[in-house]
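Read-outs: derived from the displayed coordinates by stated rules, not from any lab. Owing to the predicted nature of the structure, the values given are computational and were not obtained by experimental measurement. Cβ atoms are built from the backbone, for glycine too; each structure is taken alone.
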Structure 1
Amino acid sequence: MPPVAAAQSHVCPPTKSAGYDVAVVGGGAIGLACAWRATARGLRTVVLDSGDPGAWQVAAGMLAPVAEAEFGEHALLELGLRSARAFEGFCAELQAASGRDPGLRRTGTLVVARDADEAEALERLVGFRRSLGLDVQRLRPSQARRAEPALAPTVRLALDVAGDHSIDPRRLVAALAEAVERSGAQLRTRTRVAGLRVEGGGRVTGVEPEDGSFVGGGRVTGVELADGAFVAASSVVVAAGVHTASLAGLPDAARVPVRPVKGQVLRLRDPRGPGLVERTIRGEQAYLVPRGDGRYVLGATMEERGWDTAPTAGGVHDLLRDMSEIVPGVLELEIEEIEAGLRPATPDNLPAIGRGALEGLVWAAGHHRNGILLTPVTAELVAGALAGEPLPAWAASADPLRFARAGVPA
């Protein structure tokens, strides 16, 4: 497909003054995947990565749309299922392009209830997931312990989700960075973005004020760097995680509102090697994700603490207590890291993917707890938006313009 010439009004043909067809703000899994897919469509692409810690560095990497399915989250479930189905092919292509194993593990997930109340709640979720046609298997306590002998004898009920897998986000990002550079795109690390440059005026596309007046407007023409430099680009993809909130230059009506949600995790190691559990183990308050080499990720708290990223004794205590009631052997593991990160959440907890309210602006933001899971589908949707393709109906819930239309403050 021609890079930009066939694009609709949101994406103008590159001019001689444009340094790049696409500038991607953010060098995490989503930003790199968007750049990789954009380059595959023939677009001259640069990734601007500040080096600030991103949610991907703390994420456990669960690819679990079925296990995480909650009442009322049908739109998010649809996005997650599509992305999960794409992951195996995505990783195979990525490994071939980068020469690196992105760390996909196809071992399934076991959702476990500790007591009668949790078992009752899990029974309701079993019915809900089956009503959606999701592949789940209800296990009695004895069946669950045969599947995972390390489970506590007090476990009351379990749900086996064979199709929910996991990936190591750090290995995924390393592979994506290598693939991006091999593709011919430029990866600029330690490059801090101050904001976006907007030129011109007029209406904010897709927003119809009741009084008929125009709000904001113009076109995004590139990225202003903190050192005063300017990166010109025909289109800018915002994939900056929680740092999206601090980008200057955009009118309020064109922003996607993103807030930080704190999550604490522990990285554990079994000196005896792998084997404590093979599947991801999910409880009501904690999860344990095996890496396959004797290492495990135990997470995660969900805290509305603003920009606070300090690990706390209380957070560590709660995670260890909750998981030890499901897998007692977790208390014998060694602690390698204690971390806290910030998930980028929107008011409706759905991501913003696709064209924004200004010409040349494309969003890949607000993925909350599903950033790693939604990486493949986000990259494809963003690449399509850059080529002028409309957002498909199944992804309409992720339309960034929903906030501008609703007048949600950034």
Structure 2
Amino acid sequence: MNKKISAAVTSAALVLGATTANAGIIIPAGEWTLDVNGNVNVYATIQDFDDTAANAVSGGLATTKDSTGEDKNQSINTGLLPAWLGFTGTTRQNDLDVSFTISMQPNVSDNGVAGDSQANGPLWRQAFLTFGDKSWGTVKMGKDLGIFAGNAILNDMTLLGVGGGYGSSGTSTTLGGIGTGYIYPSWKGQIAYTTPTMNGLSATVAITNPNQSIESSVTTLYQDRFGFEAQVQYTMDMGKVWVSGASYEYTNGNYDWDATALDVGAALNFGNAGLVAYYFDSKGVGSTMFTGYPGAAATYGHDTSGNERDGDGGYVQLTYVIPTGTKLGVAVAKNELDAATSSDTRLENKRWTVGAYHPLTKHLNLVAEYNNIESENATLSNESQAISLGAILFF
């Protein structure tokens, strides 16, 4: 049963993690082998909000009451991992391993009257090719999960559940630990090279599309260089450790600035026990993702005068698989964004999660989670809670 829950986590990593390893339904097709893979996950979530909308922390991830004072919400959504349908084709040609991956992420719920709101249409998160050989490494070109913080999200136990961001119904995904434990890697166009694994050590370097948010006052949409992301990872029998980083330059016509981040993490197993420890440090980066312009919002990497905000955060996660095969877990996490100047304000989002993940079959897992989110700045604080019950099926 321990192997079953490990297989489920591995499947989640394969769906999200930009590998071309076979994980699903294998179909021979001439010179190609087609792998059809993915998941369907559905959670009923009951939420409770402690604080009023009038006292909401700007940029806080703890959900507040609505404008009428309603302090509860119930919804049926996917969790952090969207429902997924992926296609990977692999072949060996001219001494090269060649592959393509294309995927789509449909919704399992919608809050439109007819249940098919175009505002929450399907996502398209992957379209990339790879080529290489085990003797010299692999090149990837196309859209896939970012390198920096990729391991942070792939080792988060709420990847099989809900985590934070549970405030609305009919959304495509929740946040898991995004903004409360790590910065979102995002889905980026990239050209990346990964070395062969040598005695457990491997490295990835990439140029990436400088994804940016657009504000109404922007006078230019041009970026003067690619983003750079890289990772070094050491894999051993008991798990892995890694360091990664990212560097971007942004402009909004009025300001130019650097956005940089570094992280270090470890995911280790000791028999039935598991430990994940992760920490990041950033400058000029938002509290939940690389936000491509400065503005008034507390989540941005700059204040309104273009002064960079420093940030840091991380999470510690402990899990244990009991004899029934159920994995029990607890995690504590936070993201903090410092004030840029004395007139600015800091932002902190904290989360603690307890969860149970039970492999009902080899591919089907039942999930129960409790998530508590706290947000605070210099003057305000908010808190919200949610219980989620559901299932995730990998194929």
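Quick notes on this one:
- Here relative contact order in percent (Cα under 8 Å, 6 or more apart) was derived from just one of the structures 1, 2, and that gives 24; the source is 1.
- Entry that produces 29.4 once mean count of other Cβ atoms within 10 Å over residues 176-183 is calculated, selected from 1, 2: 2
- Computed 5, 22, 33, 28, 11, 2, 0 for P(r) over Cα pairs in 10 Å bins from 0, in percent - originating structure among 1, 2: 2
- Looking across 1, 2, the calculation of helix-only ellipticity at 222 nm (-39500 (n - 2.57) for each DSSP H run of 4 or more, over all residues; to 500) that yields -8000 traces back to 1.
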